[in-house]
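Asker: Please find the structures below.
All of the numbers you see were taken from the coordinates with simple rules; none came from a lab. Source: prediction; values computed, not measured. Cβ atoms are built from the backbone, for glycine too; each structure is taken alone.
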Structure P
Amino acid sequence: MRVLLDNDVILDFLLQRQPFYSSANRIFIHLQNKEIQVYISTITPINAFYTTRKEKGKDIAFRAVEGLLKIVEVCRTNKSVLQDAFTLNFSDFEDAVQCASAIAENLDAIVTRNAKDYKLSPIKVFSPDDFLQHLQTI
């Protein structure tokens, strides 16, 4: 299964944010075991670096993003994807870009803690816990 992890799930993992870290970590274990393919939007490393730098410092932020990029795929984003994001009619452009990126990559689902922000998504959206339960059924 090929999924896009929303920024919040990535930050939960990188910053070990409680109580969300456990689910994010289990998703990354599935990735490590090659049971899933994880994609992120091109904006995710930028957001991850910015947030991690503010909370943990520049050196940790560089290492965290560098490590992340070694284990995930990055969705291609171009002018067309950005324009497609507007047609989704999301209230938040960042979420729309992530969804449009997932659509352009033909991904199976988006995993986010903010499913309400993706209510107009044409592809399946899971919370981290629901995604982990779904993996047990396939």
Structure Q
Amino acid sequence: MLIEDVLKLDISRDCIDEKEPFTLGVVFIEMELLEYARKELEKAKKDTKAPVKEMEILGLLYFDTGEVESAIKEFKEALKLAEEFSPISVRLYYNLGRAYEKMSQLEKAIESYENVYIRDIYYKDIEEKIIQLRQLTLE
């Protein structure tokens, strides 16, 4: 679920400006005002030099609203900017895998999940996902 993923991020409410587009986007997500959230997050993405978090949350928003191709685009662009073995790159690869899986692009999903596994073998249900998808591709 998008909101659960957003709330798990390293966002300290004490140190962010309430008028900042990123903050407004997150608040709008929490309020389930998704169109407003999208506008604010897109604005935040443009206003930030390294908009990895903005792109991650925007990708999650796209994923949860059924715009899976847009989610894939955001996750892939964010991965270009993220540090290769950072926690955010793990989340991005995981969510990219989920998006490919939803699009029935199982080989790409496996590749994304393997990138998660390389970075964090204990991340969520990653080992199970890889095994499950490999079995599906053999059938």
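Asker: When you work out distance in nm of label points 7 Å out along Cα→Cβ at positions 24 and 56 for each of the structures P, Q, which one comes out largest?
Answerer: If we compare distance in nm of label points 7 Å out along Cα→Cβ at positions 24 and 56 over P, Q, the biggest value is for Q.
Asker: Ok, one more. Computing semi-axes √(5λ) of the Cα gyration tensor in Å, for residues 80-119 alone gives 15, 13, 6 for which of P, Q?
Answerer: The read-out was computed on structure P.
Asker: If you work out relative contact order in percent (Cα under 8 Å, 6 or more apart) for P, Q, which one comes out largest? Before the final figure, lay out each step's value.
Answerer: On the way: P: 28; Q: 14.
Answer by largest value of relative contact order in percent (Cα under 8 Å, 6 or more apart): P.
Asker: Continuing with the same structure: Mean count of other Cβ atoms within 10 Å over residues 96-103 computed as 21.2: which structure among P, Q?
Answerer: On the way: P: 25.4; Q: 21.2.
That value comes from structure Q.
Asker: Separate question: To test your reading of the models, identify which of P, Q gives 34, 54, 13 for P(r) over Cα pairs in 10 Å bins from 0, in percent, for residues 64-103 alone when calculated.
Answerer: Q
Asker: Then there is this: Ranked on percent of Cα pairs over 17 Å apart, for residues 40-87 alone, which label among P, Q comes first with the largest value? All intermediate terms of the calculation are to be shown ahead of the outcome.
Answerer: On the way: P: 42; Q: 28.
Max of percent of Cα pairs over 17 Å apart, for residues 40-87 alone: P.
Asker: For the read-out helix-only ellipticity at 222 nm (-39500 (n - 2.57) for each DSSP H run of 4 or more, over all residues; to 500), a value of -17500 was computed from one structure; give its label from P, Q.
Answerer: Computing helix-only ellipticity at 222 nm (-39500 (n - 2.57) for each DSSP H run of 4 or more, over all residues; to 500) on every structure in P, Q gives -17500 only for P.
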